[in-house]
Structure P
Amino acid sequence: MAIMSATTRAQGTGTSVRFVHTSDWQLGMMRRFLGPEAGARYSQARVDAIERIAAVAAEHDAAFVVVAGDVFDSNQVDRQVVLRACEALRSISCPVYVLPGNHDSLEPGTVWACPTLTKHLPSHVDVLVDSEPRHPTPQVEVVGVPWRTRRPHTDPLEALESLDEVAQGDVRVLVGHGQVDSLAPDVGGPALIRLDAVERAVRDRRVHYVALGDRHSCTSVGETGRIWYSGTPEPTRPEEERPGEVLVVDLEPGGGCTVRPVHVGTWRLLSHVVDVDGDADLEELASWLGEQPDKSRTVVRLGVRGTLSVAGLTRLEMLLEAHEEMYAAIQRWQRNWAVGVSPEEADFDELPVTGPARAALEELRIASGSGDTQAADALALLHRLAGGGA
């Protein structure tokens, strides 16, 4: 596909520019909680997100796209993933600048040097293997700071200190990757990005916008409004607050900076915890599971807490089994899974169980009543197999 001319607009003595900021595509990522069928769809959705990003760039007439690290989930991704990525990148009709991050760093064996990628990567895609300025349009400069090792021992953006002030009327976009110290649990880590230095570079007009990757939630950092994490275009963990977005950025030299998040994600990874104490609570859980949209692209990490009768536990198991067929996955969140069992005699009075099986049932009932969770699980299974869940 031919490359469109870049969109720039004269603004007095300078140039305004619009571009798309994205990151953390994590192509080739596999999630262990997904089965083979859902896992394949999830992996393909990450590749398909490139085409949705292409549509955003075209719709907003972007001059270029920057990908701030972790295009690939590792340097050992399958050949098929590389080929599909290269093909999807053809759908973006403007220059694309991709930065090696911690997952696909420029260490020996990097995916960026593999023959499959170098042979098939479209010509309008530029891998930022160094910090030499790129010029997608006149008076617009893109500078990347690639990761050369997966575990650096210094600030990934320490090169900021060597940047001169931008010429009057020009625009500079810095593309980086890593964790900002203001968001880190250990602010003394050697490989953290020092936010004070980044904000100082913005205030000194050495940088107009800092496009960051590594954090999978769309996040504005600091006080300038010009330092952003775009987040991942498809979610990877339920803890992510704002996944599934890309950023459309408008810059003017010495003037405004407008950042607009655009949603492109198609999958959802949810956490849901419920307290149960009888049939009404189970009905409420059934309603919640039934009302969720796009179940085939939804993963639920489910926590259940409370006490149920054996019949109630059987109904819970049957409820989950019925919905697991429709969802991409329903995970039992062990940290929040605490279902006590109250083995009521009425649950077993009419079961067609006699002889030794009835004696075993009574032993399990007594043991579960004493808090034996394994006995409770065995009791619920026996209850179900005997027809108690019908």
Structure Q
Amino acid sequence: MDFNLSNEQQMIRSMAREFAQKELIPNAAKLDETSDYSILKGNLKKMAELGLMGMNIPGEYGGSQVGSIAYSLALTEIGRACASTAVTMSVTNMVNEIILEFGTEEQKKKYIPKLCSGEYVAASFGLTENCAGSDPLSMRTSAIKDRDDYLINGSKIFITSAEYGDIVIVWAVTNKEVKRDKGLSAFIVERGTPGYSVGKSEHKMGQRGSATNELSFTDCRVPGKNLLGKENDAYRIALTELAGGRIGVGSLAIGIGLAAIEFATAYAKERVQFGEPIANFEAIQWMIADSYTELEAAQLLILRAAFLKEKGLPFRKEASMGKLFATEAANRACYQAVQILGGYGYVSEYPVERFYRDVRVTTLYEGTSEIQRLVIAKSILNEGGR
């Protein structure tokens, strides 16, 4: 088993790291403090120019097609610098992949190049509702056929990038007479479509530089040609793409955790108590050792899932394993980083306070840790273990 990265993968990771250090880190605290989305959009435009917004998209549609492993490595580097930018990158890449896999040729040519180039600054994934979070089959948003169009009515919550995203993929019930897993459809809805409105950005604990909005649809007329895939077959689309999204969230969580424990380690070498650096104390050394070990293991799990995806092999269970372990390990690493800094870890003068807030949501979005455990357990019970 070869754990070495290819030259291309190493180059992409280095490129993402250099960009993150030069462009993202200097403005990350300001973006968090002000929620000035012009900063974020400027970052995203530059990232599109580097090929980071369509990393699994073929060149004929404007993508860089470097593979899932390189994507995971790059997203970790972006997450290490700015979680708000990383989650926007993750969701936009996911939407690009959905359209690539399930869209018509017309849809691919119309939307993917604009997302890859940065002409469209971001895209959104409109699945969650107030009554349908972990249980998407309980959604109430509906889409009724009206001649060649569909009329969408309902609402979505906690939608990343909706405030400035140019398109959103919306899931809706199109057949109420069958089991919901057979009656959901997905639609590409463009910004400015009559009947589609975006609510205010939520005031969040962390990742404040990324907008999270409620969406409302009131007789929103969407052309039939914007149906994604087949009518009543969108539950399968959601399951497929959420697995890929979990690789993204796990990758960015690892980046946050690494940023936190790296800062705390450097601090421990400089902070003197009882006449010597606190890095000399066993209690601190164990926090550092445990955090790095868990994050290293987390990255191996995530890269394994990315490898399977890249090879076209089943990866849903592995993605859930990676997302579960990576996000919880990153939360523990950020906790330990705050603990190492003591009172300084609790104030915004030092970045670990932001890392601690930013990492918390990673165990919630793209499926909570509890949902990941259900996915993993069901997969093992149905498949008979490994």
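No lab work stands behind these numbers, since they all come straight from the coordinates. Predicted model, so just to flag it, every value in this text is computed and none were measured. Cβ atoms are built from the backbone, for glycine too; each structure is taken alone.
In this comparison of P, Q, the computed figure 0.35 for FRET efficiency 1/(1 + (r/R0)^6) of positions 182 and 270 (r between Cβ atoms, R0 = 25 Å, to 0.05) is attributed to P. When helix-only ellipticity at 222 nm (-39500 (n - 2.57) for each DSSP H run of 4 or more, over all residues; to 500) is computed for each of P, Q, the one that comes out at -17500 is Q.
When mean count of other Cβ atoms within 10 Å over residues 174-181 is computed across structures P, Q, the figure 24.5 traces back to P.
When P(r) over Cα pairs in 10 Å bins from 0, in percent is calculated, the result is 5, 20, 25, 18, 12, 10, 6, 3, 1, 0; to which of the structures P, Q does this value belong? For P(r) over Cα pairs in 10 Å bins from 0, in percent, the value 5, 20, 25, 18, 12, 10, 6, 3, 1, 0 is produced by structure P.
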